[in-house]
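*Asks:* Some structures are shown below for you to check.
Please treat every number below as a calculation from the coordinates, not as lab data. Source: prediction; values computed, not measured. Cβ atoms are built from the backbone, for glycine too; each structure is taken alone.
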Structure I
Amino acid sequence: MNRQRMLWWAGAGLASWLAYRIYRSSTAYSFAGKTVFITGGTRGLGLVMARQLAREGANLAVCARDPEEVRRAHEELSRYGVRVVAQTCDLRYRDHVRTFLDEARRQLGAIDVLINNAGIISVGPVETMTLEDFHDAMASNYFAAVHTILEVLPEMQQRQQGRILNITSIGGKISVPHLLPYSASKFALVGLSEGLRAELAKDGIVVTTVCPFLMRTGSPRNASFKGQHRAEYAWFALSDSIPGIAMDAERAARKILNACRYGDAEVVLSLPGKLAALAHGIAPGLVSDINGWVNRLLPRPGGIGMHSALGWESESKIVPSWLTTLTERAARANNEMGLPSSASAEPRP
């Protein structure tokens with residue numbers, strides 16, 4: 001009898017799981033023929049998602065501040081046989097967003113899916129951060145998303161359908177040492193995204209919040225580093241290269257797009273990210289204390305102080321090296337190379 005009962009419960013569990021999978025598949029959102037606006041879709045994670053969406057037949061609107069970066073992305077994405085609008089746009093200014101979207105709608109039609117992916121990151125101890133760093137982080141990581149959302153919202157509400165995907169960070173759940181302006185802006189974006197999901201459900205608009213952990217996109221080359229910038233870049237790039245800790249960009253993009261496809265409320269990427277978020281939810285004080293110990297291991301203030309240098313300006317004997325092979329490979333694959341590593345440049349104020 002016990003064996004029969006166990007088999008019955010196992011069968012019931014399997015049947016429930018299969019029913020859930022069938023229902024989930026039947027309600028999946030199709031990107032084919034849809035117009036998808038990806039901010040920061042010209043390099044890194046944004047470009048990887050754009051490629052995957054193009055393979056599914058989505059028409060793409062992508063933007064960035066760098067004209068050459070935009071040109072390269074447009075050239076690549078157009079090869080997939082979908083319609084692509086790629087232009088320069090400074091998302092910190094709402095009128096720039098409106099101008100870009102007017103052109104995107106003229107060429108592609110109404111925006112069906114908005115993916116807020118663009119952002120900046122500045123790495124260094126709080127002593128090296130200026131008020132401008134905090135303003136820049138909020139403008140690029142938070143208000144840029146507010147601008148795009150407010151511009152696409154009326155048309156989505158009128159049609160009673162649409163998808164909004166906000167890519168935040170594990171730094172929007174746990175404030176990470178040496179990333180204070182970034183974490184503060186990502187906390188704001190998480191709050192915005194969660195509130196929007198609740199308010200827009202009545203309009204048939206699905207909002208998904210994504211909190212990635214470390215990903216191998218090649219982005220450290222274009223991050224900003226302060227203080228002992230070479231040491232800061234070294235630990236940041238090394239962390240991004242560790243298999244099992246940093247997730248492959250292709251895999252991360254698939255999980256993110258599936259979250260949008262199935263209308264998930266939130267997805268935290270990678271097992272380390274999920275464990276970190278769970279630990280913080282259970283014992284936030286303990287996690288903060290652990291971060292305090294971690295902070296003691298990170299570079300002290302000094303070096304270039306409040307000046308900043310890009311990652312490729314902060315190379316050393318450690319980075320690049322065989323230790324960061326995966327990150328360097330991702331940078332080459334995902335339009336992150338920017339200026340060549342041999343170029344000389346002074347730290348920027």
Structure II
Amino acid sequence: MAHPGKFPLRLGIYGVVMAYLVGDLYLCDGPLSQRLKPADANGLAAAAAVDPVVARVGAYNIHRSQLERAVRERLWLEGRTLAGLAPPERRLIRQAALDDLIDHELLRTKARAHAAELQVADEEISERLSRFTAGFSNKQELADAMTAQGIASMQDLRDRLAARIQQEKYVEWRIAPLVKVTEAEARQWFEANQQHLATPGRVAARHVFLPTLERDADEAKRVLEAALADLTKGTKDFATLARELSEDSLTKDGGGELGWMTRERLPAELADCLFSLPLNRPGLVRSKLGWHLIEVTARLSAEPRSYEQARPEIFSALEIVKRRQAAGECRAALRHFEANTIEIYPTRVEE
């Protein structure tokens with residue numbers, strides 16, 4: 001089995017998986033864009049000249065505009081731009097983006113063929129949509145991102161999310177037998193990596209959260225400043241303020257409790273605050289998503305862990321490694337068996 005690398009492995013793998021999933025979500029115009037409207041031969045020829053087909057998967061055309069969006073999205077996820085790349089690296093990025101587009105279409109076709117076994121409920125789509133939109137600080141930022149990726153409407157976004165969930169279910173269906181972790185594998189990994197398994201320093205905290213996606217940021221700050229004043233004067237306690245004001249549905253009814261958190265689990269703007277804030281001294285913090293009235297209620301230093309203590313996390317991390325490897329092998333096998341349906345036009349792929 002491939003060595004999974006240094007602990008905490010789970011966080012690094014989650015980032016890779018999430019980057020892969022988010023990147024794939026936007027890499028294609030989707031099946032609706034392939035419906036051809038009536039047009040004369042001259043019109044079709046003109047359209048092809050403006051936005052040529054760079055590859056074909058079965059009857060599905062991948063256009064240059066899709067490839068350009070895929071390249072931008074891939075670089076954005078890596079924090080880079082085309083301007084900073086040398087020509088050889090630009091070519092590699094374009095080829096990798098095209099490979100993702102081709103794999104996306106192959107997976108979409110397979111998932112649709114097994115749609116009866118891979119049903120996607122409205123609740124699943126709504127939950128995924130909620131998580132997706134929570135990553136934007138306001139409606140305009142969301143609208144700009146949708147426009148940049150060729151997403152015409154919220155229904156279009158829901159359709160794409162549904163297709164993505166169905167594809168994830170297809171891959172999981174194919175690889176499920178390959179991702180089981182044995183006790184022997186987990187113990188072997190522990191013995192090789194126990195020096196990296198110390199429990200990192202962590203804090204327990206609670207918050208009252210007001211997002212700024214649909215609210216003016218200054219207004220949210222004023223509301224929480226008033227709440228902080230109530231807390232300082234003792235006219236209201238933290239749990240009451242969380243129930244009355246917080247829009248974090250997962251924590252508001254539990255007094256705003258966030259539980260124990262390591263620095264690696266937190267965005268930088270929150271981590272710096274939480275690991276420097278004195279105990280039981282609430283304050284206001286601005287994050288990308290909104291304003292937080294936050295209080296650190298306990299703090300623990302790093303400490304070593306036994307196998308039994310680390311076992312659940314080791315199993316989880318190794319399963320993620322196996323799932324990533326199996327998913328890659330699934331895509332490679334799919335590309336191999338469907339090779340005769342794929343046609344690439346190299347001269348049109350070039351910039």
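*Asks:* For the read-out helix-only ellipticity at 222 nm (-39500 (n - 2.57) for each DSSP H run of 4 or more, over all residues; to 500), a value of -15500 was computed from one structure; give its label from I, II.
*Replies:* I
*Asks:* While we're looking at this one, here's another question. From I, II, which structure was distance in nm of label points 7 Å out along Cα→Cβ at positions 50 and 306 = 3.6 calculated on?
*Replies:* Label of the originating structure: I.
*Asks:* Ranked on relative contact order in percent (Cα under 8 Å, 6 or more apart), which label among I, II comes first with the largest value?
*Replies:* Checked I, II; max of relative contact order in percent (Cα under 8 Å, 6 or more apart) sits with II.
*Asks:* Let me ask another. Thinking of I, II, which structure, once semi-axes √(5λ) of the Cα gyration tensor in Å is computed, gives back 42, 28, 19?
*Replies:* II
*Asks:* For structures I, II, which has the highest computed value of percent of Cα pairs over 13 Å apart, for residues 58-113 alone?
*Replies:* When percent of Cα pairs over 13 Å apart, for residues 58-113 alone is computed for each of I, II, structure II gives the biggest number.
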